Structure P
Amino acid sequence: MMKVLITGAAGFIGSHLVEKLCGQDIEVVGLDNFNDYYDPRKKRANEKRLTRYSNFRMIEADIRDRPTILRMFSEEKFDGVAHLAGMAGVRNAVKHPELYFDVNVNGSQTLMGAARDFGVSNFVFASTSTVYGESKRLPLEETDPCDRPLQPYAASKRAVEILGYTYHFLYHLNFTVVRFFSVYGPYGRPDMMAYLVAESIAKGKPVFLYQGGEMYRAWTFVEDITEGIKKALEKPCGYEIYNLGREEPVLLKDFIARLESYGGKKANLIDAPKPDSDVNESYADISKARKMLGYEPKVTVEEGVRHFWDWYINDPNNF
């Protein structure tokens with residue numbers, strides 16, 4: 001049986017990836033430090049959800065803890081790594097750049113070193129569309145130099161992408177970068193826009209709406225993202241970068257309107273200017289992932305929003 005390590009396994013995308021791989025007879029070891037960036041009880045609830053899989057177990061540790069990471073790789077003999085752990089959140093990174101580089105860069109290097117030392121056949125790294133910065137070429141393509149990140153979160157992710165190439169070049173580590181575009185879905189993080197809007201609709205909590213919602217995003221349902229990660233894990237390819245997103249840009253205000261239609265009332269929106277860390281438009285050219293991985297997102301925004309709202313309103317952990 002193939003054995004895969006998923007870092008950040010108790011998080012939003014990580015917990016969905018655990019379910020996908022466990023459902024396909026893959027042995028999965030999860031790693032998470034259950035930090036307090038948001039309420040750790042949400043991650044504990046995700047962990048509890050995953051305990052029904054007999055081929056899954058969780059290890060609680062920090063990716064910066066080198067002795068623990070090396071011991072784990074030595075004992076477990078992983079075939080692949082899906083590295084999703086790290087500090088998330090664009091605006092929080094502006095406030096705490098040193099933390100983001102410590103966790104995202106140093107922690108990733110620790111994992112890469114362990115993967116090299118213990119012969120892991122494939123390392124898939126979760127990056128972000130924010131590495132493109134304010135690129136003028138749309139849709140966004142992997143060939144963009146990505147050398148003008150607008151905030152520390154994007155800069156830390158781009159640094160790991162580059163370090164991954166070094167580990168491939170010098171140590172022959174298969175390293176695949178997958179750049180995510182505006183992921184949403186059940187068990188989403190409470191700091192993400194979809195969750196904030198749902199919470200505003202359900203509870204009346206205020207939420208800032210930048211630039212009147214006149215911002216385009218490639219809203220991508222989490223199931224399509226995890227399918228792309230799975231395909232990347234199945235195909236070691238030296239060093240490659242893939243966009244995982246959708247090609248159809250959707251205005252933020254239209255995305256919000258869809259949520260409001262399911263909630264039956266308006267969100268409590270507060271107009272605010274766009275922060276310097278945000279971009280006006282971001283959507284993906286996925287032709288490379290389509291050709292090389294067979295990646296094809298299937299969930300429309302209409303379907304995805306409905307699934308997300310149904311989960312939000314029916315999960316007692318949200319109330």
Structure Q
Amino acid sequence: MNVYRSVEDIPYTHSSCLTIGTFDGIHLGHQQIIGRLITCANQTRSRSVLVTFFPHPKNVIGASDQPMMLLTTLEEKLPLIESLGIDSVLVIPFTPTLSMIKPEMFVESILVQEVGMGSIIIGYNHAFGHSRKGTTELLQRLGQKHLFSVEVVPPVFDDDEPISSTRIRSCVLDGDVLSAHRMLSRPYCITGEVIHGEKRGQRLGFPTANLTILGEHKLIPKDGVYAVTIHLNNHTYLGMANIGCRPTVDGDQRQVEVHVHQYEGDLYGKVLQVSIIQRIRDEIRFQSTDDLVKQMQKDKIQTLQLLSKHFRR
């Protein structure tokens with residue numbers, strides 16, 4: 001897959017099949033759009049191009065002081081897109097100046113003249129450009145002028161509601177990673193580098209890898225204990241993760257700690273991809289570290305049983 005980081009870098013190819021959007025999560029709805037894009041490209045013997053933006057537009061021009069937290073960072077998103085068979089991705093740097101460009105100019109000067117759009121595949125609720133005035137109706141009108149076709153892909157439903165990045169973010173924030181998994185078609189993942197901690201877990205008999213999460217604005221699930229799998233050096237390990245402030249030891253900063261079952265070795269400096277399979281319990285303040293260790297032993301048994309069933313399916 002070719003990845004272009006600016007409009008100037010992508011070569012012009014006549015009759016390219018395009019889609020455009022932020023595609024946060026690459027969920028089942030996004031996958032349906034991308035599937036239609038690839039079908040279009042195959043039928044017309046042209047290239048498939050996914051146009052996206054970085055940073056997320058709402059983190060550049062959003063009205064709220066709170067940043068938009070992301071299901072997938074750009075580094076996580078690109079391999080997912082590649083796995084679906086896209087030919088090229090154009091990552092357009094999103095700036096306040098770009099946000100002011102009228103949708104008509106964006107379509108004509110970038111998608112048509114620079115990329116070579118012959119058709120565009122969009123979701124049912126897609127809108128883009130300044131004040132989100134880039135609607136389906138506008139695209140259809142411009143398509144008649146510039147001879148490109150427009151296809152609108154219907155939503156994919158889960159529990160009788162359309163799947164959306166917003167819905168999935170809400171599930172992750174609530175700790176409902178099972179519903180997030182269902183709508184993403186894969187477990188929700190976080191990626192982090194192992195850093196030195198206070199080594200309390202090691203002293204308690206449960207050595208943990210303290211992670212600094214990679215990717216700005218990455219969404220972290222609700223505090224609690226989770227059954228997880230850890231991907232490292234082409235191997236997958238079973239484990240459990242604690243997300244929170246560690247109240248039993250008077251922690252005051254939110255952390256992500258991972259205990260890797262049946263792993264021996266130095267993890268410091270290594271990058272772990274953690275797939276969050278299921279939430280086990282809330283984070284609890286225990287009366288003593290002995291009580292904490294007893295609960296961690298129960299957590300380990302529960303996560304191993306749960307993960308064993310998960311991977312037998």
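Data table
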quantity	calculated
Winner on Cα Rg over 2.2 N^0.38 Å, for residues 154-241 alone once structures P, Q are ranked, highest first	P
Test item: helix-only ellipticity at 222 nm (-39500 (n - 2.57) for each DSSP H run of 4 or more, over all residues; to 500) calculated as -12500, pick one of P, Q	P
At a computed 4.1 (distance in nm of label points 7 Å out along Cα→Cβ at positions 2 and 170), which of P, Q	Q
Which of P, Q yields 19, 19, 8 [semi-axes √(5λ) of the Cα gyration tensor in Å, for residues 18-81 alone, calculated]	P
Label whose coordinates, when P(r) over Cα pairs in 10 Å bins from 0, in percent is calculated, return 6, 27, 38, 23, 6, 0 (choices P, Q)	P
For 14.3, 39 (Rg and Dmax of the Cα atoms in Å, for residues 58-129 alone, calculated) the corresponding structure among P, Q	Q
Of the structures P, Q, the one that 0.60 was derived from, the read-out being FRET efficiency 1/(1 + (r/R0)^6) of positions 98 and 162 (r between Cβ atoms, R0 = 30 Å, to 0.05)	Q
Entry that produces 1.9 once distance in nm of label points 7 Å out along Cα→Cβ at positions 66 and 226 is calculated, selected from P, Q	Q
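Read-outs throughout are calculated quantities, based only on the coordinates presented, and are distinct from any laboratory measurement. All values reported here derive from a predicted model rather than from experimental measurement. Cβ atoms are built from the backbone, for glycine too; each structure is taken alone.
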